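These are the structures in question, set out in turn.
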Structure 1
Amino acid sequence: MRNGKSVNMTVTDKSISGYVNQGMHGSQENLDLHNSNNSQVLRNSSDQTNSDMQGSFDFILVEEPGDDEVKQKDSVFKSAFQYAGHRLKSVCTKKMLYKRLPVLNWLPKYNGDDAIGDIVAGITVGLTVIPQSLAYSNVAGLPPQYGLYGSFLGCIIYIIFGSCKDIPFGPTAIVSLLTYQAVAQLEEKVLHAILLCFLCGVVQLFMGVFGLGFLIDFVSGPVSSGFTSAVALIIVSTQIKDILGIPAKGATFIQLWKSLSESMRTHGIQPWDTVLGCCCIALLLLLRVVASTRIGPEDDDLRTRRHRILTKIMWLAGTSRNAILVILCGLLGFWFSDNSPLKLIGPIPSGMPIVQLPPFGYTREDNTTVSFFDMCSNLGSGLLVLPLIALMEDVAICKAFGNGKSVDATQELIAIGIANIGSSFVQAFPGTGSLSRSAVNNASGVRTPFGGLYTGILVILALLFFTPYFYYIPKACLAAIIIAAVIFMVEVKVIKPMWRTKKTDLVPGIATFVACLVLQLEIGILVGIGLNVLFILYHAARPKISLEKLRSCCGVEYLMLTPDRCLIFPSVDYVRNLVTKYSHRVGNSVTPVVIDCSHIYGADYTAAIVIETLTKDFAARKQPLFFYNLKPSVYAVFEGVEPSHLIVYYTQEALDDLLKERGYLKPIKSNPSIA
């Protein structure tokens, strides 16, 4: 009893067995039950005068006044040092070292078979990444060489920190488009893109160190599908201009197509680029089919060696389709080099990039200085959205090729964060794991992340020796490579199963898709996440309550109401109204009502206030209301508002005792049908 109000709680020998208070365990013989005002109150029989402890398991410790402030400060410092020591001890362990440096797990076991598999996969991915990186630079609105700059150092860094053997780090379609939207309208786009790469890595590393990888859990499957599909259409739209050989600009899907339509009216379509681009797309799609074609019988045991060799050759030709196309189109561009009717990439600086710090500011031509904070302000929301989307793309790849293994999002954040920070020192724009190159890597038989070394070496060789020849690659060829890759990112196939499972999931998915096409990508995905949160809040605010009529062991009929989730502020008024409505509609005004709290694992202050009001309402009309199987943690929340009519029990025998005390010796005659 506190302040003269008693908390009614039924405690029997059997009820104690349901939830044992460890602080009171072994002292049950000191607890007596006393009847007062038709309620059972828990008292401490060892001290009848200590009335302030009635109905509570709490202990009040009284200290002599004096040095309270000094003791409190010492306690705070001691707790802080203990926590810091515990964290430091948990970090500085061999297990944590092996967890944060995955290379230590597989490198000691590395053998010749692993080396052969990694070399083959690394070279195959290298033949894919070189033309893709040149094309993704175009998506990002940057000169072609910056895609190559982001394709070698990050791969090597990921070998040490990455946890997935199939991921080759580098530029991707989604990250390139986000980079374009962040820097397209800025002066000195290259400098801002390099700084964006550095800051993206810093944000990812910070999130990894503090274990914030769970943030991607707020991006649901429908939102992710809508976002990815919209990105694919936007990327295709950005490449249409190179297929048609016309200029176009725009940050959103609608802006791009407005600019394309104006350019087509003004400049007209360039026939050579259009024909070449369409032929390249057709050839790439054909080679994609060739890569999955198998010669000979379906049963592997019946295939001859010739069948296997032909199948392998066709797979290699299909997998290397991007490199084959670039070589063929480069020869065509060289053939027309004197007066080419095709739009070519143009000159690319040869050699390795200069290793230097990312630009933390620059000076304009008019001698005005743009500071680091000005550059960060120019980049805007891209500093937060791009790291999260890059992580989402990376984790999706880990799940796709993890063979059911759990994905450590924290470690992936650390890996791609350090890779982006390192890439920014060689003048790259942001990157992450690529799904298309990961599929090539996996199909090529990669054994460990060490395959990234051979991919990086191949890119370095291309920078040192082959950049002069990239001059002759037609832009339409690179645009075709991007279009042929991203059209399969439009996730139409998820609509049908989503419709079958839960139709409301289509709402955030379609809303995200439309918002990303009409608005900026970061705003579009925030719209989808916001809708998901609203659905979750509505679901929490409208719990389901099952209703059934039961009989106690002594034959008394009562109503059992069972909420299916926690009681928190959005839902408590709704639950209170339902309980009141059912108690009036079913049975009669004296039918006992029991609320089964088995599924209530949490509550808050608002819930405690509403439950107190509900118990008062039932007490005013003299209708019994009991709470069954209330968790101790939830009871502690309710006890905080000092309810005067809260009655809790844990066994059927305790319910019979409560009903007998209230005169329910005979069953109440009423309609037994369930409402």
Structure 2
Amino acid sequence: MELNDMMKRGWRLLAICLLVLAGGTAVAGPSVCVDCHEGEVAEWSRSQHAVAMAEASPEAVAGDFSGARYQDSELAVQFLEKDGQFVIHTREGDEKRQWTVRYTFGVYPLQQYLIDIGDGRLQAFNIAWDTRSKSDGGQRWFRLDEPGQNRPGDAMHWTGVYQNWNNQCADCHSAGLERHYDPVEDRYHTEWQHVAVSCTACHDAALDHASAQRSGDSLAAGVQLAAVGAWLVSEGKQPPRLKGAKPGSKQVATCGQCHSLRTSLTDSAGGQVHDQFSLSRLDQPLYYSDGRVREEVFVLGSFEQSKMFQAGVVCSDCHNPHTGKLKIEGNGVCAQCHNAGDYDTPDHHHHPRNSEGAQCVSCHMPEATFMRIDDRREHSFMVPRPDVSKASGSPDVCLACHTDQDRAWSIETVGSWYPDLYQPDTWHHVQQRNLSEVLAYLADEGEPAIRRATLLEQHGDALVARHMSVVGRLAQSDHAVIRESAYRVLRHGETGRVRNLAEQGLADDSLAVRLAAFESMVWSGSLPDSERWAGVKREYEHYVDMQSDLPAGSVLKARYLMAGDYVYKAEQQLKRALAKDRGYVPATILLTDILRSGDRNLEAVRAIDQTLEHSPDEPQLIHLRGLIRIRLQDYPAALADLERAYELTPGQWLFGYRYAVALFQLGQKDRARQVTQALLQRYPDNAQLRALMSHL
């Protein structure tokens, strides 16, 4: 089925939705807005937002439920429509089950199906329908994960915690959603204003606005989202210029609440990134070291790295905010600001006119494929650097088309076009710099805030130890993302040194910043005054309760309980996390801290063994088990663990150093010398390694 056909289905589905909404069985939706904003609602109705999620019905379901089958080595599935319901029969191993589809999820290029498994949980089934046309390889059932990769009971199985709609997907596919997780009962009571993404998803005060209009009053529909000013087209080397007031970041932060990889900090409808949502930093493996997208991080983390974002470009400069489509197709959308006479020419792109290589997006917005068939373009608008792509391991944009060539050819060809291009000035190079150069970058207001925040966290330990005044200045930044990272790194410091600065963050305007400051105090074991900071305490407790449906959230809650000396309750939280994800390493590490503090070392080893069954060759756990076995005087097993952890982490020195110290202390001086010499070849300036070598 073509995308246009899917949108026609969406029209029919929308008509049903509007009738339902008009009947008063939903509290919000486009029917509230359509009388005054008919054009905008009409545009929205043709968007994928309008059909982001829908109750399972003949109008909404795109997949073949006429008895179609899917089968692989692990799973057999049949899709049927019975008595107006859409039913999925599965056979996995020896278990046969029947499931009823409650909702459709997404529309193009694939559609998933949500199944109620009890306790308010909706799960995304791992066999999806390819809605592309048959000529493009679509109109088929396909599997999103690999056969045998995830089995029942695994966290990544479609019935597991990481395929749960409530905590992974819900708030970006429905408007006004609140997940209402009950941490005591471990169940959900999720509610929404509108099943799909509609007006209130972006205009959070739209209902009050409509009510005021009906009463003859005036009230804004939310924060100002419209782009202001006008862009003047570039002239030669002079870049595009914004005429008029530079827009605020509200539009980008509002779109970014969903078009990003972020953490929800409060269970309330609406919100913005860097306030109610914390944006993931540019760390590996989410991104390559050059800033290119690696994992499914969506758009905002890329866009905030771009010169366009720095200059004040917002989403609606390129996209119609209600249809989601580009305002102009092809290079025309770029030529709104970038003079076509300078850029849409072979002198610039070195390709024949109108060819694939002549398209701006081919070089500056390369595609990556997610969910098997969903091609998505990056939004960092980087200049292609095949030399940096090789160093960072990111895909070479030239080789996406020139599949018969290699990286050396790309480097030579692009270098011949632009002889001055290959300078050590990229984000990849910045991350290789020494600490004094890092300090200069952190202080440079002209560099992207998201990169400065990422670099701050990468060097947090050293900065807190040696440059606390720098951290203090960054904690006063105009950018909430930098302030959040500054308060976050305080967890590396001693309580006495960081407490006063951390308390300043508790009064910040941004929720993300307040929680980062509070959490650093939790990590340091010094909680703020309960009466003075009662509001922030409630915000943090709400946050950890909301997130405790996930293993990572249970670890947060356990750490908070430990700060209050509720050690037994913390241990139960960690065991709960491991019940949901038996291979979750952070939970096991913190659990072993509790067990070792109570001299329960054998239990700690067993906990590590159980986690390694599901996360084999995890160097942190193997190394930790080696240290515990030294304590237990099981020296042969301890050395084997320490050696294995050292072998698994060639990019860091600490595990090798501890292995060499253990060898030395156990009388194996020759082997200790060999290990230390090998480490010194990679880390010749490391003072601790040189000191150890002096004893060998």
Re FRET efficiency 1/(1 + (r/R0)^6) of positions 207 and 455 (r between Cβ atoms, R0 = 30 Å, to 0.05): value 0.10 computed from one entry in 1, 2; matching entry is structure 2
If distance in nm of label points 7 Å out along Cα→Cβ at positions 95 and 311 is calculated for 1, 2, the one returning 5.5 is structure 2
Re distance in nm of label points 7 Å out along Cα→Cβ at positions 151 and 175: value 4.6 computed from one entry in 1, 2; matching entry is structure 2
For relative contact order in percent (Cα under 8 Å, 6 or more apart), structure among 1, 2 ranking highest is 1
For FRET efficiency 1/(1 + (r/R0)^6) of positions 135 and 287 (r between Cβ atoms, R0 = 30 Å, to 0.05), structure among 1, 2 ranking highest is 1
Output 61 (percent of Cα pairs over 25 Å apart, for residues 383-646 alone, calculated) maps, among 1, 2, to structure 2
Ranked by mean count of other Cβ atoms within 10 Å over residues 111-118, the structure on top of 1, 2 with the greatest value is 2
From the coordinates of one of 1, 2, semi-axes √(5λ) of the Cα gyration tensor in Å came out at 42, 34, 29; that one is structure 2
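Of the structures labelled 1, 2, one was used to calculate helix-only ellipticity at 222 nm (-39500 (n - 2.57) for each DSSP H run of 4 or more, over all residues; to 500), giving -17500. Name it.
Details: 1: -17500; 2: -12000.
Structure of origin is 1.
Which of 1, 2 yields 7.6 for distance in nm of label points 7 Å out along Cα→Cβ at positions 367 and 639, as computed?
Values: 1: 7.6; 2: 5.6.
Label of the originating structure: 1.
Read-outs: derived from the displayed coordinates by stated rules, not from any lab. None of the values given here were measured: they were computed from a predicted structure. Cβ atoms are built from the backbone, for glycine too; each structure is taken alone.
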